[in-house]
Structure I
Amino acid sequence: MTWRFAIVLEPAAPDDSRTDFTAGFREIDPSAPALSVGELSTQRGDGIFESIGVVDGHAQEVQAHLERLAHSARLCDLPIPHLEQWRQAVAVAASHCPPVGEGVIKLILSRGVEHGPAPTAWVTAAQAPDNTRVREDGIRVVTLDRGYSLDTPGRAPWLLLGAKTLSYAVNMAAIREAKRRGADDAIFVTSDGFVLEAPTASLVLRSGDRFVTPSPNAGILHGTTQLSLFDHLADIGHETAYETIPAATLAQADAAWLLSSVRLAAPITAIDGVELPVDRELTASINAYLLSPRD
């Protein structure tokens with residue numbers, strides 16, 4: 001049986017001195033209409049969001065997600081979220097998740113109603129899809145041109161590269177194109193031939209005992225799951241690094257994964273039709289770590 005939960009909150013100013021914000025949370029029916037027709041999140045995708053994995057009722061990596069929400073807000077000229085208010089909203093949502101199983105909590109902050117006085121904010125919780133198969137069997141990916149060069153983010157900050165915005169039409173189109181090409185997912189590359197990220201995930205490559213992810217200086221969304229995994233790998237003695245990775249070298253990796261908060265670690269079995277080794281034992285170990293309680 002599937003389950004869902006939703007609350008609306010009135011965004012507090014960053015300097016609000018209250019310690020308890022729960023009285024301002026309003027539970028709503030997640031299956032009922034809730035947004036105005038003038039809401040800019042639906043009209044223009046003008047807003048930001050975060051997806052937080054939930055394991056056995058525990059919301060994972062909450063602080064990292066809240067910090068990234070604030071980072072996206074700064075890039076998009078949105079009011080900076082009051083992190084304690086949002087933390088309490090996450091706690092309320094998590095308390096409505098079942099004590100066993102996986103879920104996802106979404107934080108959404110939009111510019112609000114067109115010409116309106118304030119932003120709109122809400123938090124939802126829902127059952128996560130069953131990702132057992134992709135975690136165990138892996139995924140095939142293709143590379144797709146993202147349409148800009150490696151130095152574009154620095155020259156054109158108005159493109160909001162590196163912000164987790166609600167404007168996900170391109171990301172979804174990329175996944176559909178990957179499936180048209182007989183793959184499960186995509187890896188974006190720059191027009192001058194460097195690796196970026198997947199439409200909804202971070203990329204991690206292993207070469208020997210060394211784990212590498214593309215440097216975030218090219219407008220890459222810094223992955224919370226990737227950050228947590230790198231901390232874990234460093235703790236157990238592995239070398240980790242952020243590098244500018246030529247797309248031509250992708251298939252030379254000893255192993256590769258796409259990482260996200262809900263799917264967790266999906267091993268890559270092929271890139272552009274070239275088979276890639278899959279380290280099943282290491283993948284199982286990584287996912288066991290990612291399924292453990294993490295704050």
Structure II
Amino acid sequence: MSMLPEQSAVTVLGMGPMGRALAGAFLDAGQQTTVWNRTPGRDRELVARGAVGARSAEEAVAASRLIVVCVVNYDAADSILRRDAVADALKGRTVVNLTADTPERARGMADWAAEHGIRYLDGAIMTPTTTIGTPAAVFLHAGPEELYREHRPVLDTLGGAHTHLGEEIGRAAAYDIALLDIFWTAMAGYAHALAVARAEGISARELAPFAKGIGAILPPIFEQTAEEVDSGHFSDQGNPITSAVSSMAHIVHTSEAHGIDAGVMRAAEGMARRAIGRGHGADGFVRIAELLGRR
């Protein structure tokens with residue numbers, strides 16, 4: 001059993017796949033855990049393992065000093081937390097909102113929490129449900145550092161790496177958006193590559209080992225180009241935008257020759273050509289980050 005004091009008990013609101021994983025990790029760590037979900041029945045397995053199933057959100061909130069929220073988006077979180085009875089029960093307690101949404105929504109929730117005497121931390125989960133409770137999990141947090149430190153012992157029982165990104169409450173959501181941008185853009189590119197490869201008679205299994213090689217060269221590129229973006233000094237490193245545009249054009253031509261939509265690559269090519277048109281043809285591809293950021 002946990003050696004943490006009584007007030008370290010935790011409530012988890014939201015019994016989707018991630019919410020159940022969070023509650024399960026708390027239980028595995030010996031935490032006294034209360035669970036609640038808008039749709040009844042999803043907590044049966046957790047209750048069988050020792051969780052307390054609350055009959056209402058108000059009851060769930062009243063059971064713990066720390067409330068972890070993980071639902072589909074902030075609309076769902078609002079519909080639970082902003083009910084008068086729940087807001088009253090939350091007064092003086094801490095909400096750690098691990099629901100994914102935009103930085104603006106996180107800031108709005110924090111403002112509402114402050115108005116109602118609720119202590120608030122925002123966060124993001126950057127790894128899938130299977131990692132929760134293991135060293136592979138990655139959690140990002142934002143909000144008052146003192147509040148984060150107070151609840152860190154309980155949050156640590158979720159496993160993995162926990163990083164406090166600062167007191168600006170939208171920071172975790174901003175990291176989440178940026179990192180998911182990388183992930184989904186990459187997955188869209190991979191799906192497109194699989195379609196082009198198949199059209200050329202290459203199976204996904206045949207392509208996958210070489211695709212992994214492309215993935216492996218990206219981390220050092222991320223490091224190098226991060227310094228360039230922050231400094232505003234862009235180098236071509238032997239691959240100027242003019243060369244990149246040439247290879248992009250080949251991808252567009254091959255795709256469309258097979259009747260495959262090349263809209264994503266055409267968009268990337270268009271951004272690169274815009275950079276060239278502004279006199280940056282000798283710079284590296286990441287120069288487009290600066291152009292995208294201009295208003």
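Laboratory data are not the source of any read-out in this text; all were calculated from the coordinates shown. Please read all numbers here as calculations on a predicted model, not as lab measurements. Cβ atoms are built from the backbone, for glycine too; each structure is taken alone.
If you rank structures I, II by distance in nm of label points 7 Å out along Cα→Cβ at positions 253 and 277, which sits at the top with the largest value? Kindly include the intermediate steps, with their values, before the conclusion.
Numbers: I: 1.4; II: 2.2.
Ranking I, II on distance in nm of label points 7 Å out along Cα→Cβ at positions 253 and 277, first place is II.
Work out which structure the value 2.9 belongs to, where distance in nm of label points 7 Å out along Cα→Cβ at positions 21 and 285 was derived from one of I, II. Show your work: numbers first, answer last.
Numbers: I: 3.9; II: 2.9.
Of the options listed, only II reproduces it.
Given that helix-only ellipticity at 222 nm (-39500 (n - 2.57) for each DSSP H run of 4 or more, over all residues; to 500), derived from a single structure, equals -7500, which label among I, II identifies that structure? Don't skip to the answer; put the middle values down first.
Values: I: -7500; II: -17000.
Derived from the structure labelled I.
Given a value of 1, 5, 10, 13, 14, 12, 10, 9, 9, 8, 6, 4, 1, 0 for P(r) over Cα pairs in 5 Å bins from 0, in percent, point me to the structure among I, II it was derived from.
Values: I: 1, 5, 11, 15, 18, 17, 14, 10, 6, 2, 1, 0; II: 1, 5, 10, 13, 14, 12, 10, 9, 9, 8, 6, 4, 1, 0.
That value comes from structure II.
Which one of I, II has relative contact order in percent (Cα under 8 Å, 6 or more apart), as calculated from the coordinates, equal to 19? Write down the numbers at each step before the final one.
Values: I: 19; II: 12.
Label of the source structure: I.
When percent of Cα pairs over 22 Å apart, for residues 37-140 alone is calculated, the result is 34; to which of the structures I, II does this value belong? Walk me through the numbers on the way to the answer.
Values: I: 39; II: 34.
Only one of I, II returns 34 for percent of Cα pairs over 22 Å apart, for residues 37-140 alone, namely II.
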